[in-house]
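Once you scroll down, you'll see the structures, which are given as structure tokens.
No lab work stands behind these numbers, since they all come straight from the coordinates. Just so we're clear, the structure is a prediction, and the values are computed from it rather than from any experiment. Cβ atoms are built from the backbone, for glycine too; each structure is taken alone.
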Structure P
Amino acid sequence: MLLAVAAVIYLGWRAARPRPVPAVPNAVAVVREVAARFRCGPARVTSETMRDSAGPLALVTVHAPRGFQVEPFVLDLEAAAHNLGGRLEPMPLLEKGGYGLARLDGEVGGVRWRVLVLGEELPAPPKAGAGRGAVRGARLAIVLDDAGASIEVVHEVEHLPLAVAVAVLPNAARSAEVARGLGAQGRELLLHMPMEPVGNYGPGPGEGAVEVGLGAAEIRSRVERALAVVAGARGVNNHMGSRATADAAAMRAVMDVLRPRGLYFLDSRTTADTVAEEIARASGVPALRRDVFLDVVSEPEAIRRALDQAVARARADGSAVAIGHVHPITIEVLERELPRIGGEVRLVRPSQLLKPAG
């Protein structure tokens, strides 16, 4: 009887005792641990907390080194989340083909996580002494890629400032018509030249792309045909191209077409290995580089946040170039947010940021 009473008292004491609260897994620590298995150092994995319509979100960005094994990393990270009682699932990325390598969304330990894997080096720190408002007259150029599939885009962008440039694909269903319509608005046009990516990223760049291994004459011919479709283009930027823009011979052939026409080249920087800007300047072609992608994640809050990053970069360095896409969500966010940033930066055409080549 005494043993039974003692057992009841002990069990009651155990039930009443406060239970330890399990620690919430730290998102960046978990991702860094998995990334280390793939020779990706902790400095390449950064984190911050952002908020969207669903609430707070732990955002972890992996700046993948060259040769990073994306698919095994994604599988290992999914397994790590599962072992912690959570889940992470691969999600689509709008900017894919070299820059956007992977995205995983989910919840671990009651906290929403998002992991982005980007094929880009860590952004350079602001210049010494640069702070908010350090550069007066900061300028921001915005380019919207991938126009040409539908004439509707001409009407969709007409409420955006004319300084917002549009890059038109030469191999889409209505490329020439779209180029004419945008040109009639007085908007700056770019040829969004299809170029070979690394690996298999869906449908690929399409017909007439600049490919590694083609002869210089064939590359020049493809670029010339594309320019004839996107008549009135003031410059050229690459569509995909994570392999082609890393190939010096291919880029020299491209620049041979641009130089005599007085066109500039905007390096979309879909890979950290790009040599396109360097080859352009060495070839006597005025060149720019992309600083921020606006819609790697095509969600309003993510786009707004990326736009703020572009503004901050322009204010720190004096100018910046942001690239987005003619996606309805991106256009809607820009229409709403561009008036807000007007007091911080001056929106300009990309050609207004050009410096002499060389």
Structure Q
Amino acid sequence: MLADKTGIRLTRDEKIAPGPFYASLLDTSMLQDQFATLDDPGKFTRFEQLALLSVHSALSGAGIEPADPKTLFILSTTKGNIDILQKENERKFGKERVYLWHTARLIQHYFGFRNEPVVVSNACISGVQAILTGARLIRAGLYENVIINGTDIITEFVMSGFSSFKSLSNGPCRPFDKTRDGLSLGEGSGTIILSKNPSHIDSHVIVGEGFSSNDANHISGPSRTGEGLFIAIEGVMKRSPVTVDFISAHGTATSYNDEMESMAITRAGLQTVPVNSFKGYWGHTLGAAGVIESVMCVYSLREKVLLHTKGYHDPGVTNPVAVIDKVIHREISHCLKIASGFGGCNIALLFHKK
């Protein structure tokens, strides 16, 4: 990202779409080779391999025992093993593998988590919602450690759905830019560990206030006034009136999302706060987005760097916001992560550096 590289490229895969498309996809051969160092790839779906690798990597060296009764696992995803809908995968792995609860239990049993896992599947805010859920469970004294994994893959089902909305870009997405013409899909997996014990985690960054809302505006379209997202941002800022150093936006590069976000940010009085979108680097990773992007928020705080919005060149929203157009190194302490999704769901969450 510091080198301005993107994973979005023109792709041809007839299992996903009949013609070429722009997306950020993980190389399956590379994935299997990497997973083979952990276990037999033939026993697990592509989704499961991604999730297991990510959780394994995060747990390595963390000093957390999965069997600890004070440790919880949360899975954030919108589609899970959706490629089980393809007959060859159904025959190989069985129908039940498509259920999100089943996938979460598979991951639970693989690592030996003692507690029943939690699944958070709330459209595109799932990842941020999962982090907020984990933080609240720790603060309530129910758990001391929460391992949160966000994973989603791109399949024919996913691609055809977004194609039917005519929301896909004809090239790499351009968040907040005046020439933007839609989103780029991406796939990936990210894991964040929350803990009360500073020895287990990067204790320099903590999860602050969070607030979620639902404006019930439309099954797929966001509120044109940004009402739901504004309510979420306002809810956070009233409870934690800090000076926000940067905003990590949802920034899908669709005309309605970026316009709505800029309106909500302006209504909240944050229009001069630096804002970026990470979608130009790896696309929209659906239920994994909030986790993967929050990882980068933590990185930004820790490394004192504001990462630029790849694909952005010229302002393209009615309410001008301070989109970051170049890498900036500076002292930063507070990040506001926001997201919105289908069905009118919205969320805002603060990260603080001690």
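The table below gives the values:
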item: Of the structures P, Q, the one that 23 was derived from, the read-out being relative contact order in percent (Cα under 8 Å, 6 or more apart); result: Q
item: Answer label among P, Q for the case where semi-axes √(5λ) of the Cα gyration tensor in Å, calculated from the coordinates, equals 29, 26, 18; result: Q
item: For distance in nm of label points 7 Å out along Cα→Cβ at positions 61 and 141 computed as 2.2, the structure of P, Q it came from; result: P
item: log10 I(q)/I(0) by the Debye sum over Cα atoms at q = 0.10 Å⁻¹, for residues 29-180 alone from the coordinates reads -0.54; which among P, Q; result: P
